[in-house]
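These are the structures in question, set out in turn.
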Structure I
Amino acid sequence: MKNVASPIDKHIQHAIKKTLPLLNDDPTSVPFLCRYRSDVIDPLTTKQVHQLSEYIQKYASSSSLRNKVLDQLKENGCDDPSTLSRAETTISKTELEDMYIRPPSKGSLEDRIGKEHPELADVVDELWNLRLSENGEDRDLIRHAKPMDKAAILLANRIASDVGVVDALMDYCARRCGVSIKQANGENKKSVGKNMPSSSSFETYHDYNNKLANLRDHQVLAIRRGVDKKVLKLKFEIDDGPVDRIIQQAVFTRKHNHQLYKDAQKDAWTRLLRRRCTSRLWKEASKKAESRSIEVFCDNLKKALLAPPADLNGRDALLALDPGFQAGIKCAILTSGGEVVTFDTVKFLGNAKDDGKSKLVSLLEQVREKCRNECKDVLVVLGNGHGTREARELVEEAASNAGIEIAVQLVTEAGASVWSVTESAQQEFPDEAPSAIACASIGRRYLNPLNELVKIPPKSLGLGMYQHDLTESILDEKLNLTSVDAVAEVGVDVNTCSAAILTKVPSLTSKLCDKIIKARPITTRHDLLKVSGLGDKTFVNCAGFVRVAGGTEPLDNTMVHPESYELARWLLKKLRWQLTDAASNVQPQQEDWKVIAEKATEKFNIPTERAMAVIDHLYTSITSPDPRLRDNQSADSTRSTFGCTSGCSSLPPNASTIESLRETTLPLRNIIATIRNVVDFGAFVDIGLENDGLLHRSKIGDVSLDSLLVGQVIGVDILGVSGAGKISVGLAGLNLAADSGNPKRSSESNAKKPPAKRQRKAKI
């Protein structure tokens with residue numbers, strides 16, 4: 001780490017030194033380290049530990065090239081400590097490649113010059129070795145550098161391979177390089193695929209200029225997509241004036257005025273370094289943007305997976321609806337445990353509307369009968385896909401005519417159809433069509449998002465930003481790690497969980513999961529060691545994240561790891577706690593916790609911090625075993641409307657399509673919307689139209705972007721719609737007078753307005 005000065009940095013460095021050996025032993029054990037070795041990794045976060053694990057893998061993958069660079073540096077007599085240290089510690093293959101001087105390839109310009117003028121290479125080598133001379137010893141030698149144009153080429157190659165030159169020019173380009181983006185003359189029709197929008201989607205960049213360093217991550221990804229699609233042309237603009245001076249300062253001790261050096265410096269820049277620097281900067285910007293996009297995707301995925309389970313308020317059943325037009329509305333009655341009672345289909349097009357209403361009334365009455373407790377209303381879970389508004393109107397009208405009160409909850413249906421055609425779905429519902437299975441999935445993801453969403457490939461959940469442009473292998477790996485972290489945070493009941501969620505337990509493979517399921521019922525955590533292929537190391541990594549409810553060992557249903565059972569029993573006695581105690585009978589952390597932990601340190605020869613962690617695991621297991629509910633949250637609270645007033649409603653009939661919305665006087669206030677995706681520049685919300693609306697971060701007032709959750713229902717004001725159908729919305733209740741008036745004018749001004757420049761932050 002560079003520039004380590006503050007005490008916090010020293011603590012982090014110390015934690016890294018202690019954590020690295022544990023990660024080298026088993027890189028899949030990050031959740032175990034973060035929960036059960038918190039005394040070692042503190043103050044590192046889970047994200048930072050994953051980052052360390054990634055660095056270890058990158059370092060190992062570049063070991064072959066690193067050894068070549070180190071051997072070459074030693075052969076060339078390099079004794080610069082900083083250069084050697086850099087080669088030994090960097091995880092960047094690009095940086096190592098810059099340091100490695102490769103022999104000229106056969107047929108290259110350098111190879112041809114070497115054959116035509118074999119003595120010239122030695123002369124250039126001597127000139128290069130004398131570049132740090134302050135006495136002008138190279139003057140006589142220059143006379144032998146003939147032909148001079150060939151010598152300049154060889155010297156340019158040496159300049160371009162110098163690490164100091166590359167670093168200096170990269171630093172200059174990073175600060176001064178600009179980008180000029182124009183619309184391409186024609187659109188490559190072959191490149192327009194399913195996930196590649198048309199040229200109009202890149203209208204913002206048809207005539208765009210900015211500094212490369214000022215581009216935001218989502219802009220880099222958008223420009224890269226447009227360039228790849230051949231609808232945009234990207235040109236890098238750099239002032240060449242200071243380049244000679246930069247090379248002089250990086251390579252030479254004194255100013256060399258001979259034309260040979262001037263020609264070599266110019267050739268090194270124009271032929272070799274200019275393109276290399278700009279390409280590397282663009283590659284690094286793209287990598288950074290990809291990393292941020294993946295990070296946003298993972299954050300959204302984790303929020304979706306860790307959404308609280310539903311609080312049904314005494315209801316024992318619900319009605320799930322998957323909206324559709326030609327195929328009708330697929331319906332499923334589900335119990336509170338997620339079991340399907342019945343499937344049905346409601347047609348409502350044309351003359352079938354009345355029949356559809358009567359069938360919906362029948363289904364609502366069945367749900368009401370299933371609820372043993374007299375519930376005030378019937379819960380309807382509605383997928384927020386195409387036809388949602390019409391389906392909602394139909395069920396509300398049917399319920400009103402029958403005098404049945406209903407509560408409607410919108411749930412994202414992204415990925416439901418993907419899971420419905422999988423082998424596991426067909427095994428669970430062998431006699432049902434995929435559309436009916438998707439309806440069951442919609443209802444279940446409301447009841448318990450983690451159990452249902454973990455079955456679906458994350459890329460099908462629509463939570464990412466430019467996900468189709470990202471490196472697939474890296475994205476899949478990061479999303480899988482996020483799923484594993486989420487499952488580890490909640491834990492699973494080993495005897496009742498599905499195979500899909502069991503495979504996300506740390507260190508468990510699909511083969512081991514199949515064997516565990518066949519070995520059910522598991523009576524204790526230690527029974528896992530009887531499963532063929534599950535060894536001691538795997539047991540250590542997974543045991544703390546599986547629960548055994550109602551087994552012979554009460555601690556098996558807690559967060560406490562089996563390695564600490566003896567300590568946990570001793571602590572329970574000292575604290576006078578029972579695992580069956582009510583949460584109100586167990587007091588939160590007090591001074592006696594630390595006193596007891598210090599006594600445990602003496603008795604069990606463990607760090608005090610680890611004893612404190614076990615006490616905390618016991619306390620949490622008794623008071624709030626489900627982390628999704630530890631902030632007194634429930635599905636109703638996180639999915640409740642934010643920014644809505646009592647007057648919030650769905651879109652009116654005169655604005656039910658984008659075309660009709662263009663003819664409506666805007667802004668349109670207090671519209672119910674469901675958050676589909678949260679990205680760096682705002683959130684995409686479903687307002688019941690064919691396109692989602694963009695809630696830009698500048699339109700949410702004092703609300704933190706991080707506080708917005710996928711699936712959350714909010715109130716918005718529709719501000720404008722562009723010619724390309726892009727809808728701009730703001731959080732309801734804000735002073736948006738500036739955006740009122742002509743809808744076309746406001747939408748066009750938003751579309752044409754260039755991105756605001758970042759303000760420089762004051763250095764601390």
Structure II
Amino acid sequence: MLLWAGAAVVGVVAGYIAVLLVNVRHFYTDDTESQYVPLWITIGQHLRNGQFPGLVTDEWMTGNYSVEGQGSLLNPPQMLVSLIAPSFDNLLVLATLVKLAYSIVLVLGVFRVCRAYGALAPWAAVAGVAFTFSGWVLFLDQATWVLALAGTAWLTHAWASGIRYARGRGGPIPVFVFIFFAITVGYMWPGIETAMMICAVALGELIYQRNWLAPVRLLAVAGFAGLAGLMTYLPSFLSSHVTWRDAEVVIKNDGFMTIPWSESLNSSLPTTLPSFNSWFGLIQPFPIVYIAWFLIPGLAFIDWKAASRSARNVSGAAIFALAALMWTAGPAVIGPLRWPARVMPMLALGLLVLVCVLFSKHGTLKSWRTRVGVSAFLLLLLLMRTISSAPSGKLKTHVAAAVVVGLMGAVVLLVAAKRNQATACALLIASVVPIAYYQVDQVPHHPMSWNLPEKRKQAQDVFPDFDGLTLQLADSQLFPIPEKFLGGVYSSLVVGYYAKDLDLNYVNGYTPIGHYWFSQHLCMRWDGSVCPDAKRRVFEKEPTTGKTLADLMKVDRVVLQAAMYPNADSEPAPDGWKWVQYPGHERWIYVLEREGGPISTVNGRVAATDNVTATSVSESDDSSKVTVTSAQGGRVVFARLAWPGYHVTLNGEDIGYDTVMDTFLSVDIPAGTTDADLEVTWSPPGWQLGSATAVLGLAGVAVLQLLYVRGRRRPVDEAVPEPVSAS
């Protein structure tokens with residue numbers, strides 16, 4: 001078994017090398033470069049400084065990491081990644097190594113799932129390598145959405161450990177740990193998919209064992225893991241009313257990122273370009289519904305009559321695949337869950353586990369002529385559907401791909417007949433590598449790439465040395481594509497979290513959540529871009545304080561994109577500001593700075609006062625201590641975004657707080673206050689409940705472990721056989 005697990009790992013490493021030979025930036029693309037890697041760096045820096053970054057106040061749109069979730073603050077493996085991240089100068093290398101590590105975890109997880117269902121080790125390795133380089137995983141999860149890759153990796157191990165626990169071959173602790181890891185990556189989809197998987201496996205075990213006790217135990221340990229990981233999502237849920245994504249459950253289907261079931265017939269032709277509505281239009285630029293070239297044609301070589309005897313054993317995998325298939329077709333929105341095409345990897349996973357277990361147990365070459373004919377017919381269906389999806393200019397390519405798939409199938413069948421299954425499986429694993437090479441070669445420049453600089457030191461040397469707090473007013477859609485490189489637009493402008501790569505302090509960042517009112521006032525979008533009217537809004541005075549938004553945020557510098565504000569410096573600077581030249585950057589930006597110098601560090605986070613004398617005593621991201629005096633009563637406005645979770649006391653007594661523009665935290669000071677201690681503190685909403693549920697979850701799994709140790713029993717199914725050639 002270890003031999004084939006090692007072969008699976010080698011297959012993944014070989015696949016990564018093949019992809020990198022085509023496009024060295026493939027694993028440093030889109031959200032990886034603009035969100036995740038910079039986020040790892042900044043979280044790692046906070047952790048190294050002994051700080052837990054629940055809230056970073058200067059990152060106005062994106063700094064509430066407990067609400068964002070994708071900082072993975074409660075996920076031990078990802079925290080290790082964040083701790084390591086600041087030591088890397090080459091971020092491309094960092095991203096590639098992290099994704100390779102998660103892909104190895106993934107391939108071993110799929111291997112374990114197949115083995116748990118009784119598959120021979122060679123077929124388990126085939127399933128693992130094929131899934132790791134299936135279309136969606138290769139072009140989206142590995143290229144850009146790394147937390148989806150991480151969550152899926154932990155999901156597979158939770159699945160394997162869940163089967164072992166349900167069948168008496170393992171304890172509850174591994175199930176608990178792997179589910180906890182899948183949940184706490186902070187990306188909601190793996191958590192939901194893990195719940196779907198556990199329910200499918202529990203139902204499958206009920207069908208298989210005809211005993212309700214094992215499924216109940218499995219559901220119990222999953223529930224306890226969910227309680228332990230609840231704190232990952234509680235702050236987001238309890239803060240949803242001030243974000244773009246409120247907690248109202250809306251179910252609708254607009255057809256966006258939903259995959260018609262007919263696209264399943266594209267899953268075995270490597271050249272397929274499926275058709276469904278997405279950001280890329282109707283025809284997708286890469287084969288994201290591709291699963292494995294042998295999946296559908298290989299169905300002809302399963303003895304289906306004999307396979308019926310294994311139906312109960314693998315019913316959990318079948319239920320999981322069916323549920324995923326149903327979900328990929330819609331609805332498009334279920335509350336905060338958007339774009340059901342994201343479930344495509346779960347369909348691929350379920351089908352590969354199911355088919356490879358059946359190949360292992362019931363693969364046959366009997367009546368081979370008939371089976372070859374059926375397989376050829378299935379291949380013809382694949383070709384017809386693939387041509388129908390993307391016919392323009394691709395006819396010869398698709399036909400050639402079908403011929404190659406047929407030839408590869410013939411070679412594998414010949415080897416299986418003349419030698420053995422193990423050698424045939426080795427060929428199947430090897431075939432994944434050139435296919436991955438070919439598919440990436442057809443899309444050498446990922447359409448979602450920002451092409452951000454990968455070397456931090458080089459980028460820092462080129463970019464202006466902006467001290468203090470900077471607000472950028474720009475639109476990333478105006479970045480000229482040929483100028484998206486270090487010597488071009490990225491010498492002066494940021495997008496997403498790019499400022500973190502530069503070790504600069506920017507208001508702008510990347511957020512899938514967003515504070516609704518702040519984003520409305522600045523018309524700021526998910527990647528930090530703004531609308532042209534943002535300049536007027538930033539310097540317009542708020543009537544109750546007489547301060548501008550820039551003042552209330554205590555911004556030191558405003559950078560204006562030249563493409564959005566042509567000849568901006570020909571206009572008079574706003575009161576209290578001056579135009580500052582940064583030689584070598586005039587092509588891209590105009591810069592406004594405070595006439596009297598930076599204000600972000602003056603008097604803590606006190607931004608405005610009305611009939612109050614307020615002096616900052618101490619400041620941190622989650623607390624402000626201020627001495628206040630007010631004879632007639634007044635108000636203090638803080639440069640703090642009014643996220644839920646704040647607590648305000650005056651001389652130790654709760655006094656509550658209010659907001660300005662539904663955005664800035666403000667506190668009313670009663671008349672007759674003299675040198676009083678005003679303290680503003682923040683903690684993630686729901687942390688007490690989350691802590692309690694975590695303790696309950698840990699106690700619950702401890703009880704289950706005790707019961708397991710006391711009542712260990714024999715497995716309910718026979719030992720998994722080993723192929724002779726694997727020894």
Structure III
Amino acid sequence: MYRRDFIKAATVLGSSLAVARSGLLAHGMDNMQAPWFDKAMRWAQLAYVERDPGHYDPDFWLDYFKRIHADGALLSAGGVVAFYPTNIPLHYRSAWLNDTDPLGYLMAGCRKMGMSVILRTDPHAVRDNVYQAHPDWIAVTAEGEKRRHWANPELWVTCALGPYNFEFMTQVNQEIMERYEPEAIFSNRWAGHGICYCEHCQKNFRAFSGLDLPRTTDRLDTTYRKYNEWRIARLQELWFLWDEEIRKQKQTARYIPNGFPDKLITGKHSDFFFADQQARSGVIPPWANGRHAKELRATMGMKPQVGIFSVGVEERYRWKDSVQSNAEIRIWVSEGVANGLRPCFVKFGGVIFDKRWMSTVENLYNTYHRNERYLRNTAPLADVAIVYSEQTDRNYGGQPWQQNLRDHASGMYHALIEARIPFEMVSDRLMDDEHLKHFKVLILPNVAALSDAQCEQLIKYVENGGNIVGTFETSLYDAEGNQLADFGLSRLFGVSYDKAVEGPLQNSYLTIRKGSEGYHPILEGLEDAPRIINGTHRIKVTPHHNDFPSPITLVPTYPDLPMEDVFPRVPETDIREVYLNVHGKGKVAYIPWDIDRAFWQLMHSDHGRLIGNIVKWAIGEDKLIESTGAGVLDITVWQQDRSMTVHLVNLSNPMMMKGPFREILPITNQQVQVKLPDARTVSNVRLLVSQQSASYTQDGNRLNIVVDQIADHEIIGIDLS
């Protein structure tokens with residue numbers, strides 16, 4: 001099989017930097033002046049397995065990288081296994097390495113093509129010789145046992161927060177930088193696997209908190225919450241140590257942690273990040289790839305994000321030599337790209353058994369290469385945002401009606417997609433004027449835990465003309481998860497908490513009411529429904545006044561068995577189940593029941609329609625996008641230097657909510673109306689994926705476009721003067 005010796009690889013590598021610089025000329029002078037992490041748009045990750053040296057053909061992969069126009073590579077280097085001739089004691093070399101340097105050879109080939117190269121480490125496990133030499137480097141269970149690896153009993157699990165990472169892996173990083181000068185080092189599985197009870201963790205946590213390590217992982221336990229605080233601080237210390245040492249050897253280089261547990265810290269300190277949500281499993285929806293990108297962008301802004309996607313099956317049984325269906329790969333990658341991710345395929349193992357994915361990735365990457373200037377986004381243009389709350393996730397819960405917290409945001413997310421409303425995400429810890437100024441509407445899906453300062457930010461936002469949609473227990477708890485006497489946003493909602501939560505509601509309904517001037521706009525499409533189903537839990541509230549509209553009112557719960565008793569005891573009430581208020585210059589919709597969670601769990605179309613209508617009411621007449629046509633479309637809108645793009649991702653598929661796509665089912669005859677930026681005129685409109693001119697008309701600042709057919713993904717490219 002194919003092998004290369006270290007001397008030849010080192011010689012090629014030594015001349016590769018000059019070749020790389022010349023290769024970048026193809027991207028133009030503007031890109032030459034950009035930092036390395038803003039240049040690469042299409043990434044390839046090859047994750048070696050130990051027996052790859054001498055058994056795989058590196059030129060096969062280099063040829064593939066060239067064919068797909070990959071301009072960035074992520075290659076395995078060291079940690080569990082070293083794929084280069086390391087000189088560090090206890091740094092285990094691949095048993096098939098012999099006198100070769102497969103990493104050096106592949107990296108040199110990438111440099112020849114002008115690619116950015118990041119080297120990957122994995123420090124989470126070691127062999128028995130490390131355990132014998134440094135038993136204190138090994139993670140310890142709550143029972144005091146050294147921890148064997150859960151999947152490979154020949155290995156030991158390392159402590160992520162102790163000297164193995166802080167001392168040993170710092171040496172490994174230093175050696176990698178000295179030998180290969182990569183653009184960055186990326187670490188997988190670097191942050192630990194559960195609570196470690198080793199001597200170092202016990203000592204360091206006690207010094208930090210005065211407490212013993214927790215014996216529970218209950219997120220509301222006070223000691224466990226303190227442990228999480230310490231763990232995040234310790235991991236940040238490790239991140240900064242590795243980054244500082246790497247920059248000492250190459251100032252432009254970076255350390256990239258895979259999956260730091262706090263998005264705000266990630267966004268503040270990362271110049272560049274890999275979003276490692278590789279594929280769907282179970283009931284993960286295809287739009288989850290885009291959601292991950294939006295949540296990171298809420299703290300990172302427009303710093304580059306690379307979306308790693310697996311061509312293999314991403315299930316707990318780890319069938320890494322098999323592949324997903326091509327339709328599933330296409331929809332997952334399309335969702336990521338439409339939401340601002342730069343794609344990075346990952347192939348586990350250099351020896352390839354199943355090549356069915358390769359032409360699909362090649363076609364996707366060639367499309368993205370051909371349209372690269374339309375994918376170099378400068379800003380998202382969505383004027384609606386969902387607020388996500390890490391502090392609610394950490395500090396709220398425990399009561400029966402507070403279960404399945406994340407279903408609130410998932411239901412809201414899916415409802416906005418079905419309503420074809422482009423939107424972004426906002427971190428609840430970044431709700432200052434600068435971060436909110438671009439948004440007309442903020443949606444708070446049971447953002448229960450908010451501080452006084454955060455509530456004041458939201459009140460100011462509405463008083464200045466912003467609009468809010470809030471649900472269920474939003475603002476009923478402080479930032480630490482302590483229940484308040486009243487909503488922190490009571491002034492905005494126009495109601496006060498009435499000291500009770502009702503539910504689970506068995507057989508409760510909502511009456512659809514026609515007012516003196518007809519049906520309220522939030523009831524569009526529900527005019528023929530005298531009543532629709534309620535959610536499962538509702539907050540009892542007392543309105544501050546009686547001037548609210550009353551488009552939806554409560555039908556209280558009544559028995560559902562025996563059948564003879566299934567009739568409403570109180571057929572109608574005046575208790576509103578949506579409160580539409582005006583405060584300052586803004587509008588507020590407060591929904592005191594779990595409409596978003598219920599929609600996610602039940603997928604009842606009336607709930608989804610009602611959410612979409614309420615958000616559209618909050619937006620008002622001047623909408624960024626209006627789109628009609630059959631099917632489910634995820635729509636995103638972006639600005640570039642000299643253009644804007646509208647991404648249309650076709651999610652219409654029976655496998656959208658469970659199981660991989662079997663095939664792509666095209667939709668036809670889509671009408672899209674786009675609001676153009678002020679003082680910009682249109683010079684051309686094209687459908688970039690299908691490579692066609694678009695049929696369009698312009699009416700003032702509105703562009704009306706017809707898209708005849710969408711397979712998985714179409715991009716409307718609008719050239720602006």
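Rule-based calculations on the coordinates, nothing more; no lab input. Bear in mind that the values here come from a model prediction, so they are computed numbers and not experimental data. Cβ atoms are built from the backbone, for glycine too; each structure is taken alone.
Where does the value 0.35 come from, among I, II, III, when FRET efficiency 1/(1 + (r/R0)^6) of positions 423 and 471 (r between Cβ atoms, R0 = 25 Å, to 0.05) is the thing being computed? The read-out comes from structure I. Tell me which of I, II, III gives 22.9 when you compute mean count of other Cβ atoms within 10 Å over residues 79-86. Corresponding structure: III. When distance in nm of label points 7 Å out along Cα→Cβ at positions 383 and 695 is computed across structures I, II, III, the figure 2.9 traces back to III.
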